[in-house]
1. Have a look at I, II, III and say which one yields 69, 52, 38 for Cα extents along the principal axes in Å, as calculated.
2. For relative contact order in percent (Cα under 8 Å, 6 or more apart), which of I, II, III scores largest?
Structure I
Amino acid sequence: MKEMLDNLNSSGDILLLIWGAALVFSMHAGFAFLEAGSVRRKNVVNALTKIVMDWSVSTFVYLLVGFTISYGITFLKPVKELGFSANFDFVHFFFLLTFAACIPAIISGGIAERAKFGPQVAAGAILVGLFYPIFERLVWGSWSNDFNMWLTNISGAGFHDYAGSVAVHAMGGWMALPAIMILGPRLGRYRQNGQSEPITIHSIPYVALGSWFLMVGWFGFNVASSGHLKDISGLVAINSLMAMVGGVISASLFSKNDSVAIYNGALAGLVAVCAGSDKYHPLGAAAVGIIAGIIFVKAFSLINEKWRLDDVLGVWPLHGLCGAWGGIACGIFGLEIFGGVGGVTLGSQLIGTVICIAIALIGSYITYTILNKTVGIRLNAREETLGSDLVVHSSKAYPEDLF
C-alpha cells in the first residue's frame, strides 16, 4: 500500500511539472511575438526564428552541462541504469529548462535588429550552459543548503526566490545590459547630436498577443514551482494575479495610457512577484506589482532616452530591474508586519540579489566581449539596413514589401 501511494504521489508530481513545463514553454511563443511586434517589418522573421533556435540550442546545452552543474544529475548513461526516479528527474529537467531558456529569449529583445544570428545563438548557449547554472546552483541546486546557512548566520534567514524573479529574470535582464552596450544602438536610433529618434514598432497587436501568451503561461511558471502536487498553493496564484493587475494600473497611470507600456506593466508585475509569490498577502503582492509598473515606465525612458543605449524591448528595466526589485521586495512585503508569511529578511534578499547581478554582468561581459573580438556580433551597416529577414533568412514576413 505504501509503495502504491508513493508511486501515486510521484505520478502526481510528474503531472504537475509536465503541466507547468507546457505552460512555461508556451511563454516562449510570447517572447517571440513580443519581439516580432516591437521590431520593424524587415526583422519580423528573424525575431520569430531566434526564439525557437535559442530554445533548441538551450535544450542541448542545459541537458548536457547546465542541469548537471546546478543539480549534480546527469543523464549520460543508459536509461535502465537511471531507475524509476529518473521519471521525476526528466520532467524536472524539462520544467527547469523552460526557465533556463528564458535567458537568451530575454537578451534577444534587448539587442534586436542589429545582432548576428549565429553569434547570438552561441552567446545564449554559453550563458545557459555555464553562467546561469552557477546562480541556479546557489538558489535551488546542490549548493543551496550551504548558501542559505551562510546567509542565515549573517542575516537570520536564507535567500528566498520561489519562482525566479532573481534567478531567471534579473539574471537575464542584467546579462542583456553588457550585450546592449557592446553592440551599440541601431542605425538611426540617435542623431549625431545625440537627439533621440524613436523607431516605430511593427505591430501593437503582436505585442499584445505576445504579452497574453506570457501572462497566461506565467501561472504555470509560478504555481508549478512548488515542484510537488501536495505543496501547490492558491496563494501563489492569487498573488500572481494581483501583482499583474497592479503593474497594469500603475503603468497606465505613469505612461499616460500607452498601450505597449500597459502590457509591459503586466509583465513587470509578474516578474517582480515571482520571488515572494508564496510569502505575500495579496495586497502586498499588488503593491509589489504597482511599484514594478512604475519602475518599468521610468527606467525604459532612462535607458533609451537619457543613457541612449537602445534597449529595444526594455528588457533591462522589465527583467533586470523589476526582477531585482522582486528579490528585494520579498524581504519587505514578505514580512509578517506587512501581512506576509515571514521567514525572510531584507539583508539576505539584498545579498542574494547583488550576487546574481554580479554573476550576470561578469558572465555576459566575458561572453559578448570574446565573441565580439573573434567572430563579431553585429551586422554591418548594409545588412542592418536591408534587415535580418532578407540577409539572414532570405525571406520576408510580408512578401509584398519592397526593401
Structure II
Amino acid sequence: MQDYREGVSPGGRGGPLSGVRVLDFSTIIAGPYGCTLLGDLGADVIKVEAPKGDPIRDYPSTLERESRAYIGINRSKKSLILDLKRPEARPVLDRLVRASDVLVHNFRPSVPDRLGLGWDRLREVNPRLIYCPVSGFGETGPFKDRAGLDQVLQAMTGMARCQGNSEPEIVWGSVVDYFTSAMLAYAVTAALLDRERTGKGQKLGVSLLQSALTMQSARFVWAEGEARDINRDFRSLGTTAIYPTASGWLYVTTSADHFWRAFCEIADLKELADDPRYDTTIKRAKRSSELIPRIAIALMARTAEEWEILFGDRVPCAVARGIEDVFDHPQVLAEELIATATHPTLGSYRGIRSPIKFSGSPCPAPQSAPVPGEHSQDILLKHGFSASEIDDLVRSGTVSGQETINKRTREEV
C-alpha cells in the first residue's frame, strides 16, 4: 500500500494486510499486541526497541531464558535496536518512516518530540503515515502525563468495584490492555482504508481509558433520575455460577428459560422446570438463594466432564480447565488456533495463531517473537544503508544486534 522508496520492496507475507509496513515503538502489552494483531493479518511489523529492550523482556517468567509474556505478545515481528537519544538515529528513523505505513508508540505525550517521533515532524517526513500513539488516559486533560496501566484503569473506571463483592477486585489477565490492542488494530485498519480514499495519513487516538469504558458499555448507562447506588451490571443471573462437582468444577448458566428447563431435565430436577416461582430469569435471580443449594447438590452426582457431555448443546457450560488443557482441546484444534514456532533460544513452542479467518486472503503462519536486535542489520540493509554505514551506527552505539548485546552483557558481568 505504501509507495516504498530507497530500495524497499512492497512484497509481503500474505494475508489481507500483506505489503503494509508497521513500525512498533511501543512496549509492554497494549501497543505491542495491537501490532501483533496487524502482523497476524500479514503486515510487516518492525519492533524498534531501545538498547535495553522492551521492559517486558525482563518480566518474571518460569521459562528459563525468555519472558513468556514477551514471547506470547510479540510474535511475527522483526527486531531492530535503535537508540533514539543519539543524533545519529535521526536519519535511520526518517528512512524507516518514509518506507512505512503505520507507526505505533506508547510514550507519554511530552516524550515523542524529544525523540524525533512527534506527529508534526513525521507527517512532513511521510504525509501518508498512519500515526497511532497509545496512551493511558488520552493526550489531553489533567491525567494525560500519568502512567496508565491496566489495573490502574480498572480501579479508576469502576471495573474493580463491579468485579468484587464486599471489596474491589482486579480482573487478572490484562483485559484492558488486550482490548486496547484490538481497538488499535481496528483503528489502524480503518485509517488505512480511509487513506486509500483520500491519499492522506492521519493521527489516531487510542487509550486504555477509552477501552476500559468501551468494555463496560452495557453498564455505563445512567438514565436521568436514576439513583446512584444501584446495580448497573447484569452478570448476576441468579443460578449462573461455577459449581463444584464429583470431580472438577463446572461453569453453567441457565439464563434463558429454555436453558433452565433443559438443565432441570438433565440434572434430575424436573419438578423445578415449570415451577411458576422459577419460570423466568428475573424470578430465578430473586430466588437464587433457594435454587443454588439444590443445583449444587444435583451437580455433585457426576464429574464436571460428564456434565459437560450430558448438557451438550442444550445447556451452556464448560469445565473449568487449566490453560494447559486448552492446547489439545478438540474444538481449539478443529478451529486450527494453535501453531508451532521455533525460537532461537526457547526452541519449539506452541502458541496462538491469527484469531481471524479470511477465505480469500488467508493469514500467514505466525513466526516466533524476535530476540533483541535479531534483524537489525537486515532491516538497515533493506532500507538502503551500506555495510560501512551500518558499521558506523553499531560503533556509535546507535544500532545494536544480538551479537553486540551479548558482548555488552558479558562485559557488564
Structure III
Amino acid sequence: MLIGLCGLANQGKSTFFKAATLMDVLIANYPFATIKPNHGVGFVKIDCVDTFFNTQCNPREGFCIDHKRFVPVDIIDVAGLVPGAHEGKGLGNQFLDDLRQADAIIHVVDISGSTNEKGEPVELGSYDPLQKIQMLETEIDYWYLGIINKGWEKFARQIQQEHGDVSKALGKQLSGLKVTEEMVEDVIKKLKLSKEHVVSWTEADLMDVATHLRKITKPMVVVANKMDLPPSVGNLERIKKEYPDYTIIPCSAESELALKEAAKHQLIKYVPGTPDFEFIDDGKLTDKQKFALNFIRENVLLKFGSTGIQNAINAAVLDVLRYIAIFPGGVNKLTDQYGRTLPDCFLMPPGTTALDFAFRLHTDFGKNFIKAIDVKRKLPVGKDYELHTGDVIEIHSGK
C-alpha cells in the first residue's frame, strides 16, 4: 500500500510529510520546493490488542504508546502540481508518473486562501481553496483520459470488428494505474455504455470513464491545511456544505511538526492524534517555546480535536481504502522467537480471508493451509473466513 501526498505547489505538503515521517526535507515558501519525490514512513493508529490479553506488546516495526498501536505505511510526497500538468506544464509529467502507483491520495490544500493556483503567496483569504481541490481532480482525470485516448479510434474500431472485450482491453491499457478489467466492466455498466458499439462512445463518455476510474483507483482525502489562520474555518465550513461527499480533515501541519519535535526532545509528552499534550519539565522551555506550544493547544488541539495529521493518514487507510489490521499470534504463545509479544501487525485489504492472511505471512503457509485459529475466541476458522480489524490469527499449515 502506498499513500500519495500531493497538491498544488506551496500548500504545506513538505511540512505535512515531515510532520508525518520526521524525515528531513526541504520546507520553503516558494513553488517546487519539492522536485524529486520524497519517500517515507507514516503510521496508522489503531487500538492495540495487548489490552485484551492484559499484556504489553513489543512491536518489531512501528511502536505502541498507551495501548495505541502505530503501524507503518509508505508515503510518497510528490512534486507540486500546476494547472496544465497533464500537458506537461510545470513538473506535470513527473508529478503524474510519481503518483501512478499510489493506492490513495492525501491532497493538501492551503485552506486559508493565502496562495494562488501557481503556489504564489497572495493576500490572506483572497484565493478560493475550492478551486485547488477541483483542479487536482481535473488534472488527474485528463491524465487518465490521455492514456485512454491514445489511438482510441483505431482501438475502438478493432474491438468492434473483432468482437473484442473492451473491458479487458481497457483494463490492460490502464493497468499501470491499478485499473482492473472488473473495474472497467463496472464503470461501463454504471454509465450504460454500449460494449457492442464502442465506436459510438463520445469524448464526454471517455471523460466520464476516466473520472469514474480515477475515483476508484485514486480515492482522495482532502487535508484542509493552515487551519490556525483566520479565514480557514469559514472556508472549511463552506466547502463541507457544498461538497458533503468529500472526506475533509482540518489540519495544521506546522503544529504537528512542532509538537513532535518537542516530544522528540522530551519537552512534552504527546501521542499523535490526541487533543492535548503534557509538559514534562517547564524549566527546560523558553518563554517563546511555552507561548508557541500553548498557542497550538488553544488554537488547534482544543479547537479541532487534533492537528489533523494522524486523522488524515487514518482516514486514507482505514476509511477510504477500508484496510483492516490483523495480528499473528498463537493460542498458547503470543511471543516470537526473540520473546517479543505481539510483534507484528499487518494492514490488509477489505475482504481478507484466513487463507489470504496465511499467504501474507508466508507462501508455504498458504499453499499448505490446514486451518486458522481465532486466538481471542480460541475457535478454529476455515480458509474462507473473513477477517476483521483486531483479529489475532494463528495459522496451521502442513509445512
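1. The structure behind it is I.
2. I
Each reported figure results from applying straightforward, stated rules to the coordinates on display, with no laboratory input. Predicted model only: the values in this text are computed from it and were never measured.
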